[in-house]
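Colleague: So, here's a batch of structures to check.
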Structure I
């Protein structure tokens, strides 16, 4: 995997899907395919941030085939994938992870770029947008929570409970969710996560089951805890204040079957930006590229175009 040097000298990994040049001379991020016609230009790359927090970015896949239309750059955040843990846990806090994104931008030679983030990664993306608003051409936030906004809407629970009458997995998932609140053993947590997994998807069929099977081994409990704990109230407020200066268009995608973050959180996040719209997707849970890639991919392509 290629690596880049971040603000503190750390060598952090990233992978590319669809082809992207590195070390360019600037501009808006034009790329060359490297296959077929050497002069053929690809669209500018889309940088994609994983959530979790601290989940291995492999779970993003190629975002339902999006890499066939636009190069994807997917970094491994500190302590996940092929990126090493930092010496100090404070580097796991999402405002510091945003500075890793800035180092990646410089490494790629992009003056401005499009940024996509999922789940907790949307907090990192918002911190980046607040600190470097002029660097973004587009911002996509998939299934965000609103902890950064200081809000914890309860519609995710309502969505989950509304499925009780129709899903044969529901009772076991309900028990697993309750047990997760006080589980401490990592193996037990991983087992419970798999039992609770159906609540995160719009359907519970083979693609969803295969995607969920890897979640337990993709989580790292140390950076997961420090992601939020290392952020002061002043830093949180500064991020929120900075979002008012973001001129790039923002797309917030929610799913009407998302039993993890729900839909109202996305509305609260969108309200922080001057130019944002919310697009709810029907029959979609917390992973829209798994549930309905043919709904998500055209939506993202149109927005980026």
Structure II
């Protein structure tokens, strides 16, 4: 076998190894996405319980919501943006950064960024974050990360110019493709909670305004946990799509190498036949 055929065989073997790696990465990403989707039900159940408690408080102390809504005046803004920690997600982080930074704002914004790749994408656009953290590596780590983001958010609200608007920007998973959304956390929307009239108010051991504030903080923390879990699922769905595209490219590369190998092998066989035939004819002429 010639050196060229040996070189092509080596390239084919390396390409098969790459195909195996791509398949493994796709399988891991798909598994993590399914795990994240499975955990969303528990997060939403917690949100429903907290929302029901907020509705109970509003039913007997609606003035507490009015006092909270009065805080939504002009002021600074806090923007929470969630991206990916690892690569192989196509242009996901660029899309998230463009969506978060491209919207016009009438007020100063303090940025809290999640995901190293997102931080890099924002830095390329000239943004210096006030706080950043790595994205969770697996779904079980999302609640702890949500607690960190919540602590950073309330630290930002307590320091410097008072912020009266908080938004969170992240990707949503979906079979037809990823979608970037921006949700408003503050001002808090009390109108979404159902208030059930009661003949007697519930027994509480603290002032309704203080109780409502604690429930709102809990609900915002749960919303952040849901946003992080959705973003984690979207990141891994983007990675699945990227690996599917990579597998197609690898398979096309393998097909090209195999075709090249067969053509060169055929050329070598033809050359060997010609050499054998020519040698036999020469030998016959020598004998005659």
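Values in this text are rule-based calculations from the coordinates and carry no lab data. Quick caveat, the model's predicted, so the values are computed rather than measured. Cβ atoms are built from the backbone, for glycine too; each structure is taken alone.
Colleague: Work out the source of 3.9 here, i.e. which of I, II gives that when distance in nm of label points 7 Å out along Cα→Cβ at positions 144 and 168 is computed. Intermediate values should be presented prior to the final figure.
Modeller: Details: I: 3.9; II: 1.9.
Considering all the candidates, the number was obtained from I.
Colleague: Let me ask something additional. With helix-only ellipticity at 222 nm (-39500 (n - 2.57) for each DSSP H run of 4 or more, over all residues; to 500) derived from the coordinates and found to be -23000, which of I, II does the value describe?
Modeller: Working: I: -10000; II: -23000.
Going through each structure in turn, the value belongs to II.
Colleague: Computing relative contact order in percent (Cα under 8 Å, 6 or more apart) for each of I, II, which one ends up highest?
Modeller: Checked I, II; max of relative contact order in percent (Cα under 8 Å, 6 or more apart) sits with II.
Colleague: While we're looking at this one, here's another question. Name the one structure among I, II that percent of Cα pairs over 18 Å apart, for residues 128-215 alone of 66 was derived from. Mind dumping the intermediate values first?
Modeller: Working: I: 59; II: 66.
Corresponding structure: II.
Colleague: Now for a separate question. Can you say which of I, II returns 1.31 when Rg/Rh (Cα atoms, Kirkwood Rh) is computed? Could you put the intermediate results ahead of the total?
Modeller: On the way: I: 0.95; II: 1.31.
Derived from II, not from the others.
Colleague: When distance in nm of label points 7 Å out along Cα→Cβ at positions 56 and 256 is calculated, the result is 3.5; to which of the structures I, II does this value belong? Mind showing how you got there, number by number?
Modeller: On the way: I: 3.5; II: 6.6.
Comparing all candidates, it corresponds to I.
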